[in-house]
Every structure is written in structure tokens, then in C-alpha cells.
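I've put the structures underneath this note.
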Structure I
Amino acid sequence: MTSAPGPKSVLLKFVEAFNRGDADGLAALYAWDAVNHQVAEKPIKGRKAIRKMFADSFASAAMTCIVENIFEDGEWAIMEWRDPLGLRGCGFFHVVDSRIVFQRGYWDKLTFLKQQGLPLPQR
């Protein structure tokens, strides 16, 4: 009997799809009712909305994920990452039956916007 890929394996697929800018490939890794909460943003619920979030992000910024560490514990994986411009962050992924059901990401939005030359939020 073959077991389903664990959280670390799912994260490695996530990084490959992310670095290709593949919103469809990323969305396929999520459960239909998954939640993606990047703490600098409001939570996004549902695979379709998560796919749109990635597609919009890839259309507006050049992003690359360089893995520094991945830790796995049961149904959870934690990834510490950086990008070529020096931004750093980490993500917590709850993976059930080889699908991401919940993701929370921590990164500095202001640094990201400045590095990408994107508009800063108005006060």
C-alpha cells in the first residue's frame, strides 16, 4: 500500500509551481475549501480564489521562492524562505490527504512593495 505524499513533499511541489509562476499548478495543491492567510492581507478562502490570488500576484511582481528550511510534523509543514532581493518569510501549511487545507504566511509587505517597485498603501 502506498501512502499519500506528506506535507514536505507537497511543499516541494508548491515551490516548483511557485517558481514557474504556475497559478493552476499551485491551486491544484489546495483543498476546494482551503484557506490561505498571508498575514499582511485578508484570508482567501477556496481553491478558485486562491488561484486568482496567485495569478494576480504573478502578473504584478517577479517572485522567486528559495527554500532555506522545511520542517514536517504530522499533518503540518513549516517553510522558511527568502527571495533573491533579500525578502524573508515563513509559511505554515496544514496538509490533509496531500492537499493544503490551511496556509498562513508571514513576510514584510512594505519591503516587498518597495523591492518590486509597486505602489505603497495610502494612509
Structure II
Amino acid sequence: MHELAVAQALVEQVEAVIDQHHATSASLIRVRIGPLAGVVAELLATAFPLAAAGSRMQHAELEFTYAPIQVRCQTCGADTEAAMNRLICGACGDWHTQIISGDELLLESVELINDTPLDSPLSAHPYV
């Protein structure tokens, strides 16, 4: 199950975001995933708690947004939605297309928690 490796990489990426913003933890992690990404969202959701155990996001909710498959026709130039096994232009029906959406796996957003006391030097200069 390579979703565990993907979950571990996601944890590393979110840890970097937490550090960058001087936060203490993450509460919500939103991932944009397309049907051609090669990752099963349900398996990633199962693997994430294992990868996040003991980290600053161990209690975070993992949420998915789903990207549609979109193609750009090399013949007519139209951008249209396509089906998983039928990557043809929805305007002219040509098969000379380029995928422009649907193969991504992106960290879309992270909601952070900052438990730093207001009188802390970090709260006065959060981006030091």
C-alpha cells in the first residue's frame, strides 16, 4: 500500500507548514486529489492516522476535495471534462488531448492552531 508512503510525505509537508508559520499544531488538512493521481483517497485516509501518530497533526481531520478530469484538445483548443478511460475532447471528439486536471495530489490548505501565550515573544513577532 503506497498510500502509507504518501501519508508520510504529507505529514512531512504539513510539519514544514507548521514550522513556517510558528504554529503549534494543525487541526484540518485539505488535500486535492484527482481520479488519475494513482492514490485511493479512502486508503490515504486510513493510512494518515498511522503516519501522523505522535506528530503535531495527530488529531487533525483529513479532508479531500476532488478534482475533475479535464483535457485540452490539441485540435480545436477546447478545455472540457473527460471520463476516466475516455480522454477525448468533449467539443469535437478528437483523441489528441492533454490532461490539464485530474492527475493532481496537492496539499490544498492547512488550518493551524497557535497555542502561544499572548505575552510570549513569538506572539508579538509571529514570523520571526
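Brief remarks follow.
- Structure responsible for -8000, with helix-only ellipticity at 222 nm (-39500 (n - 2.57) for each DSSP H run of 4 or more, over all residues; to 500) calculated and labels I, II on offer: II
- Across the set I, II, Rg/Rh (Cα atoms, Kirkwood Rh), for residues 29-100 alone reaches its highest value in structure II.
- For 3.6 (distance in nm of label points 7 Å out along Cα→Cβ at positions 85 and 109, calculated) the corresponding structure among I, II: II
- Once Cα Rg over 2.2 N^0.38 Å is evaluated on every structure in I, II, the highest one turns out to be II.
- Parent structure of the calculated result 27, given that relative contact order in percent (Cα under 8 Å, 6 or more apart) is the read-out and I, II the choices: I
Read the figures in this text as sums done on the coordinates, not as results from a lab. Fair warning: this is a prediction, and the values are worked out from it, not measured in the lab. Cβ atoms are built from the backbone, for glycine too; each structure is taken alone.
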